[in-house]
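Chemist: Structures given as structure tokens follow.
None of the figures in this text is laboratory data; all of them are computed from the coordinates on show. Computed from a predicted model, the values in this text were never measured in an experiment. Cβ atoms are built from the backbone, for glycine too; each structure is taken alone.
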Structure P
Amino acid sequence: MLDQELLRPSLKEGGVKATKSYDLDKLIYVGFFGGILPVLALGTVNAVWLRADKKRTMLLLTAGLTVLAARFAAIVATGEEGAAFVHSRLAGIVMAFAYRFALKKRYRLHTVLQGEHKSMAKAGLVGVVAGFVAEAVLIRLGEGIHHVTHTG
């Protein structure tokens with residue numbers, strides 16, 4: 001005889017929350033075209049959607065912002081902005097791989113259970129444009145600070 005407890009449903013109504021996610025492989029393109037800022041934004045949003053570990057997500061976000069701050073400090077110190085956009089693209093690609101690695105288990109679980117991804121086209125395009133503008137402003141600001149502090 002089967003125990004009646006085994007036949008009762010274990011999941012209650014509304015007990016399982018659905019997740020959503022972008023295709024994490026596309027985040028690399030955002031990094032290549034948009035740099036580190038849109039990767040940080042979209043990667044963090046994706047981590048929240050997947051209900052990833054908050055400490056890991058904050059660590060990734062902090063690492064990315066630290067790289068951005070270090071690049072800004074280098075521009076302020078040297079006044080050289082020549083390779084700033086290239087460095088940002090490389091950092092964006094590295095951060096995209098870092099988010100992909102950190103979210104791999106949650107992403108796989110989402111793919112198995114949900115099976116669909118949200119389109120990153122609109123958010124990615126907006127992120128690339130906004131990231132480009134924000135980085136250009138930061139670079140010009142860094143150059144301006146360098147000029148003011150190093151000319152007398």
Structure Q
Amino acid sequence: MTTAKEVVLGLLAGALVVVVAAWPGGIPLFWAIAIAIPVTAVTAVAVRVSGPLEPVWTAVPDETASSTHPQPATLAARLAEAADDQHRFRTRIQPRLRDVVLRALGEFDVDSPAVRARIGPELHHLITSPGAVLPTPERLGALLEPVVIESLVEGR
């Protein structure tokens with residue numbers, strides 16, 4: 001809460017005490033104001049301290065989905081599923097592998113002769129052919145290693 005709101009609420013509480021004490025209570029106005037001053041101060045302090053208890057009316061942020069931030073275990077599980085399911089490999093893993101390789105090389109066309117020469121025929125077949133089969137993790141690592149090293153050397 002802002003300081004202005006705290007002061008206004010404190011003054012409203014003090015004014016309420018003065019009105020209640022003076023009119024139905026029959027207390028002289030001087031004494032009603034004297035009683036209201038500490039009430040005003042205590043109310044302002046209480047409102048200031050209760051700031052964290054105010055409800056926050058903003059939406060709760062969405063949790064990070066595993067598809068946007070893949071964890072190694074999730075990635076390993078998806079690769080294991082893709083090894084058994086050719087359709088999953090062709091529709092999910094192969095396009096992502098192709099994008100990763102192209103981004104690592106800084107290229108746009110996977111079928112260009114320059115890209116084919118840089119990645120080799122086996123990796124090119126893996127990321128472009130509809131009949132390609134996901135190799136073992138060790139073989140996939142060996143195929144991708146030169147591309148990763150090249151991108152690290154070039155600073156991509």
Structure R
Amino acid sequence: MRDTVYTGVVAGTAGGLSKLAVNLLLYWAGAAKTTSLHFAAAALLPPNVPLNTLPALLVGFAVDWLTAVLGGLAGVYFLRATGWDFLYLKGIVFGGLLWLVGYGFLAQMVVPERLLRPDVGTSATLLVGHLVFGLVLFTVAARLKTGEVQR
């Protein structure tokens with residue numbers, strides 16, 4: 001597949017769903033006190049809206065998905081600029097950098113601190129999810145580009 005936008009949207013969606021799955025599993029296991037769906041909803045909804053409602057979680061899902069698509073587009077352009085080798089390493093580093101910039105700096109501008117960083121476990125589980133995001137994003141992008149994974 002040669003279309004960069006299509007590749008970015010599909011790979012970003014796959015990475016985002018993988019990140020969300022990891023995030024939700026760790027949340028349900030008790031390792032995190034909140035999820036990326038809650039953060040994403042809190043970024044756009046008024047402060048007093050309960051975040052555990054279906055409408056709020058759907059807003060959170062839409063924001064999380066669009067953010068993953070944006071990351072997918074950025075990731076594909078990054079791969080075009082740096083080459084399609086060392087995909088796993090690049091994917092993990094890319095996911096970690098997104099966690100650092102997105103969760104570490106940008107999110108604190110729109111999400112209340114008490115919700116964003118309630119404990120170390122939540123921060124750590126979000127890092128794991130972002131590492132998975134980058135890995136899946138780059139793997140899927142490479143499969144769409146060539147039909148196989150380049151190592």
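Chemist: Tell me which structure, out of P, Q, R, gives 11.1 once mean count of other Cβ atoms within 10 Å over residues 43-50 is calculated. Intermediate values should be presented prior to the final figure.
Modeler: Numbers: P: 20.4; Q: 15.1; R: 11.1.
Only one of P, Q, R returns 11.1 for mean count of other Cβ atoms within 10 Å over residues 43-50, namely R.
Chemist: Can you spot which of P, Q, R the value 43, 15, 11 was calculated from, given it is semi-axes √(5λ) of the Cα gyration tensor in Å? Spell out each step's value before the answer.
Modeler: Numbers: P: 43, 15, 11; Q: 75, 17, 12; R: 28, 15, 13.
Only structure P yields this read-out.
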